[in-house]
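Each structure below is given as structure tokens.
What follows draws every value from the coordinates through simple rules; no lab data is involved. Predicted model, so just to flag it, every value in this text is computed and none were measured. Cβ atoms are built from the backbone, for glycine too; each structure is taken alone.
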Structure P
Amino acid sequence: MTEQQPSNQELSIVAGVFSIFLCIIFGSNAVAIKLAFSGLGVFTTAAIRFTIAALAIFVWSRVTGQTIWLKKGQLHQVLILAALFAIQLSMFYYGLSKSNASRGTLIANLVPFWVLFLAHFFIPGDRITGRKLLGILLGFGGVAFMFAEKKGVAGDFRAAELIILSATFIWACSVIYLKRIIATFNPFQVTFYSMIFSVPVFFLEALLWDKPMVSQLDLTITGALLYQSLVTAGFGFVAWNTLLQKYGAVALHSFIFIMPITGVALGGLVLGEPITLKILIALALIVTGILVVQLKPRKAEPVLPIGKGI
């Protein structure tokens, strides 16, 4: 199976607004995860979320006639991706359970900068330029400012956020690996199989460490869980990849700076998390770093669905 090349059409006003809407959806996902934690165990949340999301993507593939079967030699590749996916999400969910959604969102947005760094060594021709280096320094500088913030930070926040930081590095490793193999897959296949093979791991972790797995289930918690499963991991995936096929990665990725802004804003508005000066400086540096890297026109890259809307 060959990779489908996007047509790279110019974004219409409607497509641009819809792209912004999708970035808001993805940026708010950490808030939905934190809401679900109020009644579900950390790993129980992940297990249920990705079970529902995988079923939604399977139904979508059947309705649209997409082939779901792997070719010979692809199984070991999706198993590697699934292992990275399970480790990355387990660490992210655990770290987020001990931190704030706004701070977790800021750290999660280091992934593009990790990818730039790793691509220099592992993707032929994808070198770190002066512009990329500036973006990387701004991104990591933003997280350094966030770590300097002490207001509203509990004692175990530092360790939890180092776990989230490690998760973003593993996430970036999975993106680099996917860049090398994506041409032989449909993008939805790697997402679907990463979820399918990871769900048993999440359920095992839930049985071992979630005490209890379910403590409360009300409309807020159910809604937050369905939001993660169907809106971000289901609808968001399908909608993003539909736009990517028509307009290409360069046009859409111009809007990803909206994700950290949304996460920080909603963390304060919905969860009452402190939004201090250092957090705002961190946000400004990370957003500026993303803009420095993304806004200069460059060759469109393959769709990288893993981790979208984490």
Structure Q
Amino acid sequence: MMQLYPLLMSPEFDPRPWGTLDLSPIYPGQHFTQKIGEAWLTGDHCKVANGPLAGRGLDDISQEYQRALVGDAARDPKRFPLLLKFLFPNEKLSVQVHPDDEAAQRVGEPWGKTECWYIVHAAPGSQVGLGLQPGTTRDKFAQAIHENRAEELLNWIDVHAGDMIYVAAGTVHTLGPGSILVETQQQSDVTYRLYDYGRPRELHLEQGLAAVKEKTTAGKVLRRELPGGGDELVAAPYFVVDRFALTSERTFSTTATGASSAQIVVAIEGKGLVQCVGSDPVLFAKGDAVVIPASAQEFVVRPQERVEFTVSSVPGKPCPEPVTQP
């Protein structure tokens, strides 16, 4: 079996009615004729762009390499554990909810969908709807859906560039227009649409309302500075996301939090090189994602002048819910 190396991923651009034609803040060379809402970076069918594995999907590679790719911290050795995306909301998203593991498994899915949003850009006045207002029960929210006023019962919060928002499974949520986000989530696309402002799209009220939790730990995360520089944006049961802005070389470990995990490097600004021992350097720039196999043990990032990026992984030891503020 061939030795793994840093995998530069080709983004998959997903049209959505709430998206935009202008992705230039992240992908200045791309032009679109449909509104793009999401750029998938590590979905099951996202393909590798470099080296001998170029053209193969991440699901296929995970099946072949298993723990060498995903690491010992991943729940399923044959499936890549984390889905990362850029989101480009130009209009309000539908009001939706994702099930937790237990609710997802009741309907035949392997796991639920807890996620987080790192705000890369935010126009003045950008907001997200996150959770239900205090005192709102599931029944009151269901009534508001039928009365076409569901968004009135959401907790709307202002967001700014640099914020990290934790969205625990079961949290009713939506995005307003004007921001660009990097989403890190469990590798799942189970979404129940509860309310869609009259758009002619299917709603999933029975399953969705059953998945709704009246109170969750969702909120803005209180970040923590890392030893040696960088910020821990969020540490949660399913993922850890850190942010770095480098002007000089730095070495990273695939076992930084305990058991080994694949590391996903996503460039926010600038460009640099990422390299593992025994592999060729990989150039990555704003909008790119590079998957570092867990078996690499260490990798080096060398900025070209300056590079800002996030690193997402599965925690190598049990991790509690993060500390958040509403």
semi-axes √(5λ) of the Cα gyration tensor in Å, for residues 16-63 alone computed as 22, 19, 5: which structure among P, Q?
-> P
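Given a value of -2500 for helix-only ellipticity at 222 nm (-39500 (n - 2.57) for each DSSP H run of 4 or more, over all residues; to 500), calculated from one of P, Q, which structure does it belong to?
Numbers: P: -22500; Q: -2500.
Comparing all candidates, it corresponds to Q.
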Among P, Q, structure where Kirkwood radius over Cα pairs in Å, for residues 48-143 alone as derived comes to 17.3 | Q
Output 32, 21, 19 (semi-axes √(5λ) of the Cα gyration tensor in Å, calculated) maps, among P, Q, to structure Q
Of structures P, Q, which gives 3.5 when distance in nm of label points 7 Å out along Cα→Cβ at positions 88 and 224 is computed from the coordinates?
-> Q
Work out which structure the value 20 belongs to, where relative contact order in percent (Cα under 8 Å, 6 or more apart) was derived from one of P, Q.
-> Q
